[in-house]
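Multiple structures are listed underneath, in structure tokens.
Any read-out appearing in this document is the output of simple, stated calculations on the displayed coordinates, not a laboratory observation. Keep in mind it's a predicted model, so treat the numbers as computed, not measured. Cβ atoms are built from the backbone, for glycine too; each structure is taken alone.
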Structure P
Amino acid sequence: MDPTMIIMIVAMVGIFYFLIIRPEKNKKKKLAEMRESLSVGDRVTTIGGICGKIVSIDGDHLTIESSADRVRIEITKWCISTTGKSSEEPPK
């Protein structure tokens, strides 16, 4: 094989790594950190679009309250897509 051909292949692998693989790994790492840092009272949105407030956490499962009617849904942590800290005061 020609040395320039080997250099081109190595360059292509490097480009793919820095443009595709590395950003995807960073995105997955941030998402995993976000899911591990969930706490009771956080407002979350699931992958399916269900919005609610976390009322309990049990390992990899969460229970969210999704409406004013106090509908509670049990979900797993991996289906959380976004989160936000709750600004509501707990009822007295």
Structure Q
Amino acid sequence: MNFFFALLGGVSIGIFFYGGLWLTVRALMTTRHPILLTFSSFWGRTLVALAGFLFFMGGVWQNAIACLVGFGLGRLIVSTFLPRAGGSTRCT
């Protein structure tokens, strides 16, 4: 049960981290202080993600792996459901 809990925790951390990154990038064009926004967003998302990893792993390395896999799944979820900013970026 703890393994599944860690996996779901990793998914939620990933959605938070990459969703926050998406919001930050969108806000960069309209903010008056892009450097402050970039650094504060990075450190805020990183600290929350680190605290979440430490909480969900509970000192067990197997839970840390599950949380990391969930974090990757969270990235896939965010990149799948958020709109793209223009056409494809593939080189042909």
* Structure from which 15.9 was derived, Kirkwood radius over Cα pairs in Å, options P, Q -> P
* To do: Compute relative contact order in percent (Cα under 8 Å, 6 or more apart) for each of P, Q and report the one that scores greatest.
  => Q
* To do: Match the computed value 21.1 of mean count of other Cβ atoms within 10 Å over residues 7-14 to one of the structures P, Q, and report its label.
  => Q
* To do: For the read-out helix-only ellipticity at 222 nm (-39500 (n - 2.57) for each DSSP H run of 4 or more, over all residues; to 500), a value of -10000 was computed from one structure; give its label from P, Q.
  => P
